[in-house]
Structure P
Amino acid sequence: MEKAWGQCGPCTITFSGNGNPTPNRNIQDGDVVCILGNRSSRINLRNRDDLTICIANGVIYSNDFANLNGDDITINNYGQFGDPGTNRDLRIRESQVLNNFGSVFFRNVTNEGLINSSSGTLTVERDLENDEGILNLGNTSVGGDFINNNLVTLAGSLTVEDDLDNDDNDAIIRPLNTNQCNTISVGGDIDTDDGRITGNNLTGPFKAPLLVNKSPDDGNLTGGAIVDPSLDCSDTNGPPSGGCWQYIDDGTVSGIVIIEFFDDCVWEAPTGLLEFEVLVVGGGGGGGADAGGGGGAGGLVHARALVSEIESEGLPVNSSFNIDIGPGGDGSTTDEDPGQDGSSTTFDLGGIYEVIAAGGGGGGSSDSEGANDGFDSSISSTTGFSVVGGNLFGSSGGGAGNDGNNGDRGQGGTDGNRGGRGDENAGGGGGGVEGDGQNADEEEGGNGGGGIQIMIFDDRIYAAGGGGGGVDSGGTGGSSVGGDGGEEDEDGEDGLTPGSGGGGGGEDANGGVGADGVVIVRYEIARILPVEFLSFQSTYHLAKRTGLLEWSTSKEWENSHFEIERAINTVKEWETIGRVEGQGYSQSPVSYSFEDTQLPAAGGMVYYRIKQVDFDGKSSYSVTRSVRVNPVASNLSWVAYPVPSQVGTAIQLELLNPEAYHDELIGVTVSSVTGVAETFLFRNPNELQESMAQKLAQMPRGLYLVNISWGEKSQQVKLLIQ
C-alpha cells in the first residue's frame, strides 16, 4: 500500500476495491482518481475533464471506464488494466494519454491520442488501430489486425496474428531509442505501400535493430530494418545479411556518426541536421585478359553539405537520400574484349545534394589492346554544398593490353588518370586517383596507379588502379589495394577496397573484377538541432491554487527529459521542482504538462522555465513564463498547505509574514490526537520549510497539532492528513 501511494498520490478520490470511493461522491473535473485495491466493478468517469487516473502497482482493475470521453485525461497504469479474454474495448481519444507500466488487456484498442506502453505489455485480443495517435510499444500482442495510420515506436516485440496495415502517408513504425533488438512477427500480410517500416540505425548513435519475419507486399523496409524469418537477435552488431549499410562509428563515444553504404540504400537523415559530409566512390574497372591491362579506378568525390545555408533549422522532417552503389566491372574472359567498366555510384541523384562518382575504365586485352577511358564525376552546384580538399576525381582509364601503345591506354575523366602502355606480352597498369598506371616493361606488367586515403572517414585507401598481367610477372595493384596482375597463366586478382580496379590476367588467363563503389556519410551529433519548442504557456488556477505549465515540441531528437525550474519574485535564483520524461525521437508535435501544486503561501510572481536534457546530458532552455499568485488569506504569521492533505504529500509550513521573524531559532512540535509528540529545532524558515515538508510527508493519516515558537512568539496550526 505504501508503494501504491508513492506512485499514485496525492489522490482526491480513492477506490480500495469494489465498494464506494473515499470520499463517497461523484468524480469531478480535475480529480486525481486512485485505484488502490483489486476491482471488477466499472468506474463511471461521467465525461469529466482534466482527470488523472492511477491504477496502483499490484492492483487488478479488470474493467474499463464508463464515459471516458473528457479532455486532458491521463491514465497511469502500474498494475493490470483490463482482463485476459475480456469482451470490452478501449478507446484513447485525442488529448487523452495512457501511460502503461504494467499490463493492459482488451478486446479491441483504438488510439487517437497517446499510448506510452514501452515499459509495459499490451495484449489486444482482436484488432489494434492507431488512428492519428502515437503508440510507444513494448512487448505487444495483437490477435487480429493491426492498422497503423501514424507513428509507432517499438521497444521489444510486436506480434500480429493477422495483417499489418501500415498503408498511410503518415504511417511509420520504427524502434524506440534503445540498444535492444526489436522484432515484428506478422501472421498475415504486411502492407507498407504508402507508409514505412524503418530501422533506427541511420538516424542516431543508438544501435536499435528491427527484425521483421517477412517482407512487406511492396518490400518497403528502410533504414536498416531487416527481413529475418527466424527473428534471431543473437548477432545484430555487424552489417546484417542482405543489409545495405554498417557503422564505421556509431558516435556513442566519439560524438561523430560514420555510416558506410555498401549496397543500394536510402539514408534517412536526422531531422534538424545542420551539416554532413559524404564520400562517394565509383566502381573500379575490370582487368583485361591474356597479358591484359589493369582496370582503372573509380571516380571519387568528397563533399560537405552546409544544410544551414539553405535550411536554417537543418534538414526537415522525413529527409531521405537515395544511394545507388556502382558495382565493379567484370574482368575479361576473352582476349577479344577489354575488361568491363565499373558503374557510377550516386548520392541523392536528381536532388539538391547530388554527387556522381564515375566508374573506372576496363583494362585492354591482348587482341583488343585498347583499354577503356574513364568518365567525369560531378557534384551539384548548390548553395552550401562544396568539394572538400579538392577531392573531385573523374574515374581513371584502364591499362593497355600487351603490345598496346600510347593510343591504346585508357584516358582518365576530368582530374582522373590514365592507364599505362602495354609491351611485348604484358599489359599496363590501370590508373588510380593519385597517379597514372605504369607502363609494362617487356614481359612484366605495369603497376597500378595509387589510391587515396581520407582519414576522417576511416583508414582505408580507395580507388587504386589494378596491375597489368604479364607472361613473366604481373604488376602490383596500386597502393597494394588494386588487384595484382596475373603472371604466367594466373588470373588477375580482384580489387580489394572500394573503387579499386581489377588486375589484368596473365597469359591465356582472365582479368580480375573491379571493386564495388561505396558511399560514406559522416556527421557530428552536436550538429543536430535538439528539441524545438513549439509552445510554452503557464496558467494560474485560482480555485486549486496551482500553476499549470503546458508546452509542446515540433520535433525531438535524443530528448531524454525535461526539468521544470521555478523562481519566486526574481529570475536570479532557480530551483528544480519536477521532471517530465521526453519522447526521445519524434518527427511530429508532442504535448506535455506539469502542475505546480506547492505555490508560495505569500504569493507574488512565480517564474517558470523548461530545461530540455538530451541523452548525452546536453541541455537547452525554453523561454521564461510567469504567473501572479494570490497570497493565502490569513492574519497569522505561519500557514500550512495544502489542508487537508494526502498521505505521502509534502506539506508546506511557510512564513506568511516575514516582518514577524527576526532571525530567532524556531522550534516546531508536532502532536497527534493520541498525545504522541515530537519536537524539532531550525535555524531559519527556509531550513524549517525544507525539512518539515519531508517529515510531514512520512506521517500516517490523522489529525495533528503543530506548535511553532520563535523568540517570544508562538502559533498553533492544525493539519489533517487523509
Structure Q
Amino acid sequence: MGLWIFLFHGRLPYHIDATLYAYPDHAINLESFHQGFIPLWNPYVAFGLPHLADWQSACFYPPFFLLNLTGLSNGFMAMALAHGILAFFGALLWLKSQRVGDPWSALGALSFAGSAHLVNCETNLPFIATAAWIPWIFWGAQRALDKKRIRDWTLLGGFLTLQILAGYVYFTFYTVLFLIVWFFFQKPGWKMALGFGFCLLAAGLLTSLQWLPFLDFLSYSYQAPWPSFPYFTQPREYLNLIRPDFLGWAGSIDYGGQYVNANFNPYFGLIPLTAFGMGLLMVGQNIFKKRKKNESFLPFWAYASLFWLLWLAGRHGWIGDLIPLRVLEFIEPSKAVGLFIFSVVTFSSRILHSFFGQYSRRKWTLPLVGLLAFLWMADLFSVPVHFLHPLPDPFHNPTVQSEVHEIKSFLSGNRILTFYAPNRWNFSGPDAFNQACQTRVQWLLPNSNAVWDIRSANSYINVMVQGSQNLENYLLKVGLSGDLLDLAGVRLFLLSNPVYAPQYHLLKKEGEDYLFFNTQASEELRWVGQTAVLTDRPAVLNTLTRPGSGWRKKVYLEKSASGPFTELPPSSRILEKPAPSGFQRPSGGDLSWISDFPGPGFVVFNETYAPGWRAWVDGKPEPLLRAYGLFMAVGIAAGGNHQLDFRYEPAAFRLGLFLSLFALILFSGFLAFIRRLFQSPVKTRR
C-alpha cells in the first residue's frame, strides 16, 4: 500500500475515466464545500446539469471528505488504494464467516480485491468505493443471522448506507438484488426477515438526500443510447478470464472487446478459476450429496456464479432474451461482473478448503499449498501492471495551466464548444494518452473543463436534461450556420477543420485543431423586449438553426394548443434579503442580478431549463418560462431598476434531506431505547 501511494503521489492512473469524469466531479464537490455550498448544480457542462443527482457525484460519502485535506492530486489514488484494501478485509471476514480456513480466506480475499475488475475500478473513485462494500454487506448479513443482535443489524444497515452513498448506483442495484436472494435462501424465519427489512428501510431513509434527487433526475432526463451495448456481445470477451489483458489495453482504441465493457474485466486469477471449474464438476457429479451442514451452501454459489456469468452476455444469452432490449440496456448487465467475481471466489475458496482438508495429514499437502499460494499471489500482483499506469497529474502541468489561463481570458465567463472526433476519447496505450494530456485539446474536452472553472456546451456523460443535447444534434445536422451558437453563449469553439464566417475569428491553430472566437456570443443574462411564441421545442430550434431569427430582440417561447406556456412553477416563498448590487453568482445554483431595464420584457438566463429552478423579481416569486427550447426566461412587468434572483432548489433534495435527518434522529433514538431496555441492572449488596 505504501509503495503504491508513493508511486502515485501527485499522479493519476492512465484511464480516460480518471481525467474526464472522476477527477472533475470531485473537483466540483471540493470547490462547492470549500465555499460552503452543497453542489446541487454543475454549471460547467451541457449548459448546466444537476450534480448531486448525478449517480457518480458521491457528494455525501464520508471517506471522500478526506480529499479536502489531501487534495485531489495526492489523494485520488491513495483513496482508491485504501478502498482496495477495504475490499480485501471485507472479503477476508466474509470467507471466514463461511467456514473457509485462514490461508484460503486470505487468498480468496486477494482474488476479489486484486481482480482485474476491482483494479480497473480504482481509476474511478465511485466505482471502487461502491464495489469495496460488497463483501462487507454480505458479512454483515451473515453476522446478523448468526448473532441475532441489534448492533449487528445496525452494522449491516451502516454498510448498506455507505455503499449507497459511495455513488455508483449500478453496483448497489445488483448488490441489493443478490443480497435479498441470498438472504432468503438461508430460510431466516419471519423475525430475521423483519430485521433484514428494517435494515434495508433504514439504509434507504438515511440516504434519501442522495437517491431521491437521482430518481427525480431520471424522471425528466434523457439517456443517450450506448454506441455499443453494455454487455458481452462477443464470446471472446470471456477470454479475459484466462488472462487480464487478453483483449488489449482496457479503455484504448486497440481493445478487442466492447469498449464500454473494458472496465468490467472478469479476471480473478488462474488458480481460483481452475478450482471453480473443478467445483462445478464436483457439484455436477453430486459429490456433495452427503454434505455437511456448513457445506450446504456450495450448490447455491455454483448456481449463482453460473447465473452471473450468463447474465454478462445480456441479449446474447438465454437469460437476456427474456428481458426487453431497452430495459436490458438501461440496467447494463456487464456491470454485474463484481457479483460474479464475488460468487465464484466464495465458491472456489470453499472448494479448495474442502479438497485440501481431506488430505491435511499428507506430507505433500503443505508444500503444495505453499507453492499454490506463491503462484496465486504472483499472478494477482501482476494485475495492476496491466491496468494502473501512473502518469503525472496533467491538471498541475505548468504548460497546461498557462494555456488554460489564455483560454479563460478569451472566454470572459462564456462557454466553449468542442467538436471532438471519436479518437479524442480513445488511445492506443498509456504513452499515447500521456502525450494527449499535454495538449490543449485534452483540456477543452468535457468534463475536464470543470476543474478550471471553464463552462462548456458539451458533456462527457450520457444522461442529461431533456433538450440540452439538442444543440450538438442540430449543429451536426445543419453545421455552424444559424443562430444556435450565438444565442447559446458559445464564445470559443474548437474544430478539426477551418470555418469561414464573419463573426468567427481564428485565434490559434495547434496541430490539426483550430480555435475560433465568436464575436456574437450571448451574455449569460440579458434583457429582451419582444416575444415570438411557437407550439413546441422542435419548431423553436428549427427556427434558430437559420440565420436572421432575431434572437437578440425577441425571446422564443412555447405555448401549447390549449393555451398555457411551458414553464416551471414559481416558488411558494418571498425573498426578503436584498442581493448585493450588480451581478453575483456565489454558487452554481444561485444567481442574483440588479440592473436598470429599459421597459417591460423578459430576462433570459442561459442555463439549462430543468425542474428545480426558481425565480424571483424584486423578491416576489415568478414562473420560469422555457426560452429558445433550451434555456430560461422570467417576465418583467415594467422598466426601471429590478432585482432578479435565480436559485436551483429541487424539491426532491429538500424532501430527501428531511427524510435523512428524520431517519437519523428516529433510528438513533430507537437504538438508544433498545440498548437501555436490554441493559441489565446492577445489583448492590448491603
Structure R
Amino acid sequence: MSGKSLGPFRLGAWLVDPNLDTISRAGETQKLEPRMMRLLTCLAHSPGAVVSQELLLTNVWAGVVVGPASVYQAISQLRRLLGDTDPEPSYIATVPRKGYRLIAPVRPQEPEPGLPPVAPQPGAARTLSRRWVWIGVLGGTALMALIGLAWMPLRRWVQTEDNGASIVVLPFVDMSVEKSDQPFCDGLTEELSNWLAQIPTLRVVARTSAFSFRGLSQDVRFIGKTLNANHVLEGSLRRSGDHLRVTVQLIDARNGYHMWSSEFDHPIEDAIKIQEEIARSVADSLEIRLTEDTAQRFAERRSVSTEAYRLYLLARHYQQDRTQASNQLAIEHYQQALAADPQFALATVGLAYATINEIYLGGRSVNDVSAIAEPLLARALSLDPRLSELYAVRAALRAEQKRTDEALADLKHAVSLNANNSWAFAVLGRLYNGQGQPRVALQYLMRALALDPQDYILHARQCLALQDLARYAQASAACRRARELQGPGQWAFVVSDWLAWTQGDLVEALRWSAAALKADPHDMDSYQRHADFLLTLGLAAEARQTYEQARAATKEEEEVNIGLAQTAFYEGGATALRTHLAATKLEESEHSRPLIQAAYFHLLLGEPSVARQLMARAMHAPDFDAIRFNGPWSARWGQSDQLILAAAELQSGDTVAAAKHLQEIADLVDRLLAAGEERNGIYALKAEVSVLRGNSEGAMQALNRAAELGWRYAWWAEREPYFVSLRARPDFRALTARVNVINDRMRSEIHPVH
C-alpha cells in the first residue's frame, strides 16, 4: 500500500478504518486514539518493511518533543489492542536497533455496506462471562471441545516435541508386610525423580503431577497423554529387616509396551546406590548418553552416611504435606540427617526451606526465620554451589525479605542449572505477576505447567496472568482446570472471583467468593471481597452482615471496622461515617493499614489536613509496607495508598508534593500498561491521577476504558474526592448512569423485584 492517506483496509483479521479511528474484528470494534491510528497507518504504508523509530517520531509525533520510550510504549499498546500478545508476534515485529515491521498481511478493503461499527458496551465483558457459565450445561463432549478451543493458543508452550525424551516416576508402592514404609517410598520416589532431572536431555514430570495418580488404576497410555510424558517408571519397595528389594519397570507410554524391568536387592544402607543404578539404567534404556557433568551432578546428591540419606528421604516426604505438624517433623529429620553427615548439602538446603515455610505454617516472623535460614544457605553454598535447589530456596527467602530482584536472579540461575526445576519456574511466574509483568509471568508459568500439569495452583496463577492480559476465554479455561484439580483449598475459587470481578460480573464474583469462604471460613480477604461486591451493588445490609460474620470467624477487628466504615458512609453519608470512626477509634491504631484507611475516610469527610497527619503516622509505623504504598499488585485493582496522600496534599494546597507523588503513580501505571496489564482497575487509577493533574479529557478516556473492561464503582466515583472536577460534565454523568444501570440489573438477579 502506498500514498499519503489510507481508506479502510484489512490487517490480518482486523478491518481498520482510519477515517473513524476504529479497528473491527468478528463483531468487536475498538476506538483508537488518533495518534495510535497514525502509528498503525504509518506502519501500514510500508507493510513488511522496517520502519525506523526516527521515521515514526517524525510522522506520528510531529511537533511534540518525545523520545524512543514513547514509541516503545505506543507500540506495546497497539499490540495489546490488536491482541498481539504472544511471545511470537503475528502483527508487529521488533527489529532490534532498527525499528518495527508490520508482518500481518495488509490489503485494501471497503467496509461492508449497511454494517456501521458498533461501539463496545460496558456489559460486553459480563456477557462473555455469562456465556461461559451457560456452556456448563452442555454435554461432556461439546464442553471438552469448547475448552480445547480456548486452550489451543497455549498448548504449544506446554507440549514438548514428540521426539524429546520425557518420563514420569509414579509413586512407588510399599510392599512390606507391615505397610509402614510408605513415607520412605515417597521420599525415594521423589528423590529418584530429582536424580533423573539431572539429565539435561530428559524432561521429568514434577512430583505434584506424578503423585496425583497414586492408587489409581489408570492405563499408562492415559497417564502419559495426561502428563505429556512418553515414558512411565513404576516401582515397588519391600523391606525385610535391614534389606531392601526395589522392583522397577520402564514402560513406553505411547504404546504401553514394557521396555525394561529389573530388581535391585541391597542392604538398606545402599539406598543411594539403588537410586543411581535405576537412573543409569533408565538412561541406557532411553539411549541417553550420560556426560561427565551429569555424573558429577549425581555425585553431588550423595551422602557419606546411609542413615543421613534415609532421614533425608523421610524429611522430603513430611515436607510435602505442607502442614505445621509435618513441617516440624521435616525439620527434625533434616537436623538428624545433618547430625549424621554435617557435609550433606541437600539436607542443609532442605532444612533452610522447611524453616522458611514456618513463616506461613508456624506464624514466625521473616526476621526470625532469616536468622536461621541465612547461615544454612551460606553453608550449602560453600558445600555445593551447583545445586539448583539451593538457589530456588534462597530465592524464596529473598522474596519474603522483599528483595525481589535478588530472588529473580537466583531463580533464573536455578533453572539454568536444572531445566526440570518446575518449582523455580512457578515462583518466577508468581514474582513476575506480582511485579505487573503478565506476559513474562505467563511464559514462566507455561514452562512450569509443562513439567507439572496437574498442579492446580499453577493453573490458578495462569488464570491470573491471562486475566491481567484480558484474555478472558483462556483465563476461564485455566480457572476451570484449577477448580477441577483443587483439593480442599480455596485459591482456585479466589482467582475465579477475581476473574469475574475484573470483567464486571459481580453476580459471578459473589458466587466464587462464597465458595472461597465455604472452603476457608476464616479468610478475611474473602470476606472483604464478598462484602465489597455486595456494597458495589447497593446491598449495604448484606455487606454489613458479611462483615459481622467476619468479626466472629476471624477476630480481625480493625479490618472489620474498616469495612464497616465504608458501609456506614454508603448507608448514612458523612454523619454515619463520623459516628463510626468515633466509636471504633481507627485513628488510634498503631498499624499502618488502619491509619491509611482512616486517612482515606477523612478525605471523604473533606478533612485533608487530618488525612495528611494520619498518612505521616502510617508511613512511620513499624509494619508500613513501602512496596504496597505504590506497588503494581495494588495498582492492578485500582488501589494506591500514595494516591490518598497526593489527594490530601493537593487539597491542602501543597501542589509541589502532590505533583511529585502523582507523577510517581502515573509512571507506574504507564509501565504496567506497557507490560500488558489490561484490568479495569489500572484504567480507573489512570483516570484518577489524570483528573488530579488537570487532564480531564485524558481522565474521561481512561474511565470509559475502565467501564468497558468491567469497572463498576460509579457510586463511589460520584462521591470520592478524585473526580470532583468531572461531575458537572455530561459525559461523566452519562457514564456513571450506564454503570449504575448495569449494577441495578445485577442486583435484581440477586434480589428479584416481585
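Observations on the model:
- Of the structures P, Q, R, the one that 14.7 was derived from, the read-out being mean projected area of the Cα convex hull in nm², for residues 318-573 alone: R
- Of the structures P, Q, R, the one that 1.8 was derived from, the read-out being distance in nm of label points 7 Å out along Cα→Cβ at positions 510 and 526: R
- Structure (P, Q, R) behind the derived value -1000 of helix-only ellipticity at 222 nm (-39500 (n - 2.57) for each DSSP H run of 4 or more, over all residues; to 500): P
- Each of P, Q, R could give P(r) over Cα pairs in 5 Å bins from 0, in percent, for residues 46-221 alone, but the derived value 1, 8, 15, 19, 19, 17, 11, 6, 2, 1, 0, 0 comes from Q.
Computed from the coordinates by the stated procedures, all read-outs in this text should not be read as laboratory data. Here the structure is a predicted model, which is why all the values come from computation and not from measurement. Cβ atoms are built from the backbone, for glycine too; each structure is taken alone.
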